[in-house]
Structure P
Amino acid sequence: MHMKTILVPTEHNTSMASALDTALLLAQKFGSCIEGFPLRPAVADLVAMDPDSGLTMVAVKENDAEMVRMAEDMFRSFMTQHQVAQNSSAVQDTPTFSWLDTAPSGHDFVGSYGRVFDCIVLARPGDEWQSPSMVTLESALFESGRPVLIAPPNPPKSLATNVLIAWNCSTEQARTTADAMPLLRLAQRVTICTVEGATVAGPSGEQMARSLKLNGVDAELITLKKTKSNAGEVLLAKAGELGCDLIVKGAYTQSRLRQMIFGGTTRYILANAKLPVLMAH
């Protein structure tokens, strides 16, 4: 089991550096091909955002073309700087890259195109729920059927050598843990962490540990008391204490709407994680 194909939606901004670094760390584990495409708002959205600005369609299209060019320049210069070769279709042992220049604008393309990749890497969106980056993330999570690796704000030094599985007994967590298996098999340390009172009905952490052991992954088991208001806070504190460089977390066990109104573990981790997080729904 490998993660040979990695999709990186690319936009020219400061958080992109960490996303590219995180994608490269992942690619180095499996000799993967990293494919980039320019991520930008749909042209109609640009006009809708400011209908009174007198922006002509020509200006909007020029702006769009400029965004595409800057995204591609950033992606290619990163690959050149890290001596990553352009991909031919042959299977490689070292990372390669390719660039998709026919990607349409709009934030929902990632959800459909992502279906043919082993993993999608995105920058951490922060806490604005209507932000374009959150729309991109939710498209990836809900539409692709694939795991999403969320890069922290600062480029990580390592990835998935010391992994925390945020076990809450849910369907979403089961799927995410299965998606993480290629990484779990390579990890030096795996900890299954359950927060009391933040689980749904389902198999225990012990049962998950047994299943992993039969799959060749030794995992330690920790149960934590929910001392703080949010289980996400407890999990992030424990991951920091253990020196983890990946959290494996199912996304949105509660409904997205409920998380928006009341907050939830997923929302907290999305807003506050300082290490890479692998999520799936």
Structure Q
Amino acid sequence: MDRRLLAVRQRARSGRGAVSTDVIVLLAALFFAVATLYSSVGHAGASGYIAAMTLVGMAVPEIRPTALALNLVVGAIGLVRFARAGFVGWRAVLPLVVASAPMAWVGARLTLPPGAHEWALAAVLLVSAIGLLLSASNAVKNDEGWHARVPWTWGPLAGAGIGLVSGITGTGGAIFLTPLLLFARWAPTREASGISVAFVWINSLLGLIGLLSVGATLPAAFPWWVVAVAAGAFLGTQLGLKVLPVPMLRRALALVLLIAAGKLAFG
């Protein structure tokens, strides 16, 4: 292992809740980059935050609540901006969150040993990323003339499964929901992003409440990271709403899924 990275990880582990200045700055920079990329596709970035905190060796009990709390910040900014732009279909959100929210709370209270489920989830994300890359060129044509519609027959079931997984993994669940919305043709690309950010925010809130109820805490440096992810969220949502064309949005989403798959598979 690189000596500089080893030194950073040792300083990060110097005491529970105590994070050195260089680690705070490094994580702020990484969090800004993650928030920018993820928020452009309607995600809040939890899997990226978890990867960054794991890389520097931050205390494990603080990683999941920090990721979910940062998700709330980025998700709130994304939700407001996507809603104002008309890309949050609340009728499509409701069938998903009615079952996902309580399951996210349940999942957050569970502690499972690491094992095959990480590899299984990583495989799902990898296949989804490949599918998005292959469909990107036809995305504009496929998105024309219709709006989000999530069926009450399958929506709650899908939401429950994603909510449980998001609570267990400490993520908001958008990395699983957005590909489902696109491949099932429940939503066009930008509406899938808007629905996902609403889903993320609600799941992250219930997940964080579940963690705090069993004694989880946030590190003292958390306010500094809020500033970093908020700046990234404003930049990322601007890119997603105003700058990036739909095919590029799908490619950006594929990149997000590949990063998340790598994090799940290799820790």
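Of structures P, Q, which gives -12500 when helix-only ellipticity at 222 nm (-39500 (n - 2.57) for each DSSP H run of 4 or more, over all residues; to 500) is computed from the coordinates?
Details: P: -12500; Q: -24500.
For helix-only ellipticity at 222 nm (-39500 (n - 2.57) for each DSSP H run of 4 or more, over all residues; to 500), the value -12500 is produced by structure P.
Taking mean count of other Cβ atoms within 10 Å over residues 59-66 from the coordinates of each of P, Q, which one would give 13.6? Walk me through the intermediate numbers first.
Values: P: 13.6; Q: 19.4.
It traces back to P.
Say we calculate Cα Rg over 2.2 N^0.38 Å for every structure; which of P, Q gives the highest result?
Details: P: 1.02; Q: 0.95.
Top value of Cα Rg over 2.2 N^0.38 Å, among P, Q, belongs to structure P.
Sorting P, Q by FRET efficiency 1/(1 + (r/R0)^6) of positions 155 and 195 (r between Cβ atoms, R0 = 25 Å, to 0.05) from high to low puts Q first, with the largest value. Assign the value 1.5, calculated as distance in nm of label points 7 Å out along Cα→Cβ at positions 131 and 171, to the correct structure from P, Q. It was calculated from structure Q.
Given a computed value of 2.1 for distance in nm of label points 7 Å out along Cα→Cβ at positions 67 and 187, which structure among P, Q does it belong to? Source structure: Q.
Which structure, out of P, Q, was relative contact order in percent (Cα under 8 Å, 6 or more apart) derived from, given a value of 20? Walk me through the intermediate numbers first.
Numbers: P: 20; Q: 37.
Matching structure: P.
Only the coordinates and a few stated rules stand behind these numbers; no lab work does. A quick note: this is a predicted structure, and the numbers were derived from the prediction, not measured. Cβ atoms are built from the backbone, for glycine too; each structure is taken alone.
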